[in-house]
Structure P
Amino acid sequence: MEILTELAADTFNITLNDPERRNAQTPQTWDELYDISQSIPKGARFIVLRGNGKSFSAGLDRAMFTPEGVPGQPSFIELADRSDAELDDTIAHYQRFFRVLRDLPQISIALVQGHAIGAGFQLALACDFTIAEPDTSFALKESQYGLIPDLGGTVRFTEILGYHKSLELIGSGRIIPAPEALELGLITKISDHLDTGLEQLCSPLRSVLPETLIDTKLLLSGIAYGEEPWVAERRAQSKRLRHLHALMSQQ
């Protein structure tokens, strides 16, 4: 899949560009996304993920399920023949981009239309925010293929929904319409025009000192992943106070 990148003012756009295949993903897609994440241009405050065409991403390339697989990449059959340690390392490698978005200082936003299925939904879930068109459909369908979501889908679902609702939705793999996804908190906003919704979301965030927004994101993500919240708040506030003192001293 071709992946397009562009820096527009303070926004770094990453666009999946295989509309004829509904932006189906492969492990090579995840490697390229990870490499891109390691060289975000200076000056970017926001990372926006898009998918060209009618769908954001319909998920994993179905060829991965065939014995032939995708040229140059292992099929699921080949993966299953690897040792436990090799298989664990391979999946960890695939997960890198889906994990790194939480650690980047930029705010990440998925703009979703059409479908976000399987790996496509997990890509949107990896972002800090998701804006979707009203008729967008979401689903983690891995269970219907005898698999589980392993690109952060179970982590994010449990974090947002808790155990019972996560089990129902991931276990069944059913379609989640955008209004239901919004009600559940799986997406941030519904907008008829994604770029309009993006501006409405980003505008108030731009009024905040960049360093403050970065520290707020890192604080909340640290708490979400198990850091003791009171300690995390103290450390983050200490950093903010020292930064503000340094700014005042320069005046």
Structure Q
Amino acid sequence: MVNVELKNISKSFGPVKANQDINIKVKSGEILGLLGENGAGKSTLMNILCGLYRPDTGKIIINNDEKNFKNPGDAIDAGVGMVHQHFMLVPIFTVTENVVLGNEETGKLNHLKINESEQKVREISEKYSLLVEPKEITERLPVGTQQRVEIIKVLFRSAELIIFDEPTAVLTPQEVKELFNIMNALKKSGKAIIFITHKLHEVREVCDSISILRSGTIVGDADPKKVSNKELATLMVGRPVNLSLERKKK
């Protein structure tokens, strides 16, 4: 079980305030949607949570314990994993070699325990219906399957909170549907999930709650079962939005 809270997080890059006094919470068995336009500060906030950036002010609290992540390794040790929009895979490596990269188990004479690692990858794949062959060369895999390798990487490192950064941007509609099935399986297993997106229908479909980020600030929270796309869009951009398309008569 995991309970994660970001309290009063702020981050600036020179004169640019990327995040300002942000508060969000997520716990085991929940999917939190972090919704906002490109440049709203979503990725900066999650890069703080996964140890890539350090906040100027604010606290990261996991299971009532304040964390001070100096690097991504600290975040991983605390159970935080991130599936990045741009995959961090070595094309010529096998699935298992990519999964264990940087976290290799070795035996006598520093020989890699590849068989044991392949078995663990297979077990994770089967448990969460990720359907990945551990011995397959990564560059031969379709994009959706490569994303599954990234998911297995964070699960291999025992992540309890998984951050998905714009995960549907590179997927086909069928692959998006499969990803949402995977996210729901992770949720049912007790994982906490933060889903970063700017797509209104997706955040309403898969999330349990939504926090809307605009210009580096949380401007509202919403129940996906009660809020409309129009209401979300208005919060995102700060003005009324007309989502209907009118066709001119010829």
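Only the coordinates and a few stated rules stand behind these numbers; no lab work does. Being a predicted model, the structure only gives us computed values, none of them experimental. Cβ atoms are built from the backbone, for glycine too; each structure is taken alone.
As an exercise: relative contact order in percent (Cα under 8 Å, 6 or more apart), calculated from one structure in P, Q, equals 28. Which structure is it? Write down the numbers at each step before the final one.
Values: P: 15; Q: 28.
It traces back to Q.
The maximum of distance in nm of label points 7 Å out along Cα→Cβ at positions 39 and 71 over structures P, Q, that is, the highest value, falls on Q.
If helix-only ellipticity at 222 nm (-39500 (n - 2.57) for each DSSP H run of 4 or more, over all residues; to 500) computes to -13500, which of P, Q did it come from?
Values: P: -13500; Q: -9500.
This value belongs to structure P.
Please state which of the structures P, Q yields 40, 27, 25 when Cα extents along the principal axes in Å, for residues 143-238 alone is computed from it. Working shown, then result.
Values: P: 47, 37, 20; Q: 40, 27, 25.
It must be structure Q, since only it matches.
Matching task: 2.6 is the computed value of distance in nm of label points 7 Å out along Cα→Cβ at positions 199 and 223. Pick the structure from P, Q. Derived from Q, not from the others.
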